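Structures incoming, each one as C-alpha cells.
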Structure 1
Amino acid sequence: MAKKANVQQLNIGISDKDRKKIAEGLSHLLADTYTLYLKTHNFHWNVTGPMFNTLHLMFETQYTELALAVDAIAERIRALGVNAPGSYKEFAKLSSIAEADGVPAAEEMIRQLVEGQEAVVRTARAIFPATEAASDEPTADLLTQRMQTHEKTAWMLRSLLA
C-alpha cells in the first residue's frame, strides 16, 4: 500500500473557521459568476433583432470577462485551502441567478443580464464582513474589483433600456 504524503498545514494568518466561512461566500460568488457567464454566452449565441451586432459583441466581451473572473474566484478559494465547487449541480445549489427559459427577446436578455450583474454585486458585498473580520485583504481586493466591474456592466446594460 502506498504511503500517504504529508500535507503541510496552511498558515496564512487566517483561522480555519474564517477561511472556511470566506470560502463558502466565495463559492456562492463563483456559482453566480459561472451562471451569469453561461447565461451571457447563451444570449450571445441567440440574440436577434435590430441590435444584433451591438449586443452580440457586447455579450462576447462580457462573457469573456466572466470566464476570467471564474478562474480568479476559484483560485482564491483554493488559496484559502478549500476545494472550489465545479459542477453544474453544485452551481445550481449555490447560485442566486435563475437560468433563462427559452430564448427571450433582446430587450428581455438585457433586463435579465442587468439583474444577473446586480445579483453578483449583492453576493460579493455579502462576503465583506467575513473578509474584514479576518483581515483578508486579498479576498477584499478581489471582491472590490468584481463589484466595480459588475456595477459598471449593469449600468452599461441598463443604459440600453433607457
Structure 2
Amino acid sequence: MKKGKTMNYHNITKDDMLNGDGLRVVLWTAGCTHCCNGCQNPQTWDASGGIEFDEAAENELFEALSHDYISGITFSGGDPLHPFNRETVLRLAKKVKTQLPDKTVWLYTGFLWEEVKKAIDLTNIDVLVDGEFIKELNDNNLKWIGSSNQRIIDVQKSLKEDKIVLHCEQ
C-alpha cells in the first residue's frame, strides 16, 4: 500500500537515446491512470509498484546527470504527472535546472498540454511530450513518440507565446 505521497520508480536508465534529444538519463516512474492499450510499459502502471524513490536513488540520478556527455533528463513511466509523482518530479526538474542549467528536461505524459499547463508549474520543463498512446495511430517511423496524436511541445516557447509551439526537431 502506498504511504503518503512518496513516489516509486522502476528504473534509472543512464544512456538512453530514444526518449529525447542526445544521450539522456531517464527516470521511469511508477503509476499511470491512462493504461493505454498497447502501452510499452504496462508494468509501470501500478503506483505502488517498483521501489521507493529515496535519497540514494536521487543521488544516483544526479551522478548520472553530472557527466558532460549527458544532454539531460527525461521523466517517463508510468506517468511522471500521476498524482503521486508530480511533487517529486517537479522538484527534481527544478533541481536539475538549478544545479545543471545546461541539461534539458523532457517529460512524457498521457495528459494533454491543455490540462497540464493549468495544473502544474512548467517553468523547469523544456520539452513536454503529451497525449495518450493510441495503438491504432502507432507509427514506428515517428521520432520520440509512439502514436501520431502525441505532440512534442517546446514548453518555454509555448508558455511565452501562449500557444502550442512544437519542438523543432519533431
Structure 3
Amino acid sequence: MNHKNTIFRLAIKKELPIIWEIIQQAIARRKAEGSQQWQDGYPNELVLENDLQQNAAFVLIFEEKIIGYVAIKKNAEPAYDTIIGEWLSQEDYLVVHRLALEDKAIGKGYADLIFKYIETLALQQNIYSIKADTNYDNLAMLKLFKKMDYQYCGKVYFRGSERLAFEKYLRKYHH
C-alpha cells in the first residue's frame, strides 16, 4: 500500500473525540476476537487526556483524516522494571502503548507504518530500544511484533494481569 499520503505527529486536544472513537472500535474488535485485552474500562478518555498532557499522544493521518493512534513515552513504564525474563538492553527506550487503528484501516499495513515511524522517532533522539507489551490473546499484535522483528523478552504485569513483553533493539540496524 502506498503510504506517501500519511502524516505521523503529536495529537492535539480537539482531536480527542476522534481518537476516542478509534479506541472504542479497537476495544470492540478485541472483544469480537475473544480477547480479554481492553475489556475492563481501560483505556478510557482520562488515559487519552493524560497521554495528550504528557506529549505522548500520536496520530497517524491519511489523506487528512486521523486513522490511527498510539501513545509513545520515553523510559516511562514502571511495570517494565520487574520483568520476569530479561530485556535486550538496559538503556533509554521508547515504550509503545494503546496502538489502535480505525476499522477501515485494518489489514492495510498502517500498523507496520506506525512502528516504522516510532523507529524513526527513536533514532532522532538517539534511542535504540523500543519496548512494548500485549495480552497473550491479542493475536494481531503478536503477529505484528513478529513481523516487525521484535524479540519476546518475558512477562510483565499491568493492573494485576500478565502481559507478554517485547523489545526491538535498533543499534544493530543503524551503525
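Overview of values
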{"read-out": "For 1.3 (distance in nm of label points 7 Å out along Cα→Cβ at positions 16 and 144, calculated) the corresponding structure among 1, 2, 3", "value": "2"}
{"read-out": "With helix-only ellipticity at 222 nm (-39500 (n - 2.57) for each DSSP H run of 4 or more, over all residues; to 500) derived as -25500, matching label from 1, 2, 3", "value": "1"}
{"read-out": "Comparison of 1, 2, 3 by mean projected area of the Cα convex hull in nm², for residues 112-151 alone - largest value held by", "value": "2"}
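Bear in mind that the values in this text are calculations on the coordinates, not laboratory data. Just so it is clear, the model here is predicted, and its values are computed rather than measured. Cβ atoms are built from the backbone, for glycine too; each structure is taken alone.
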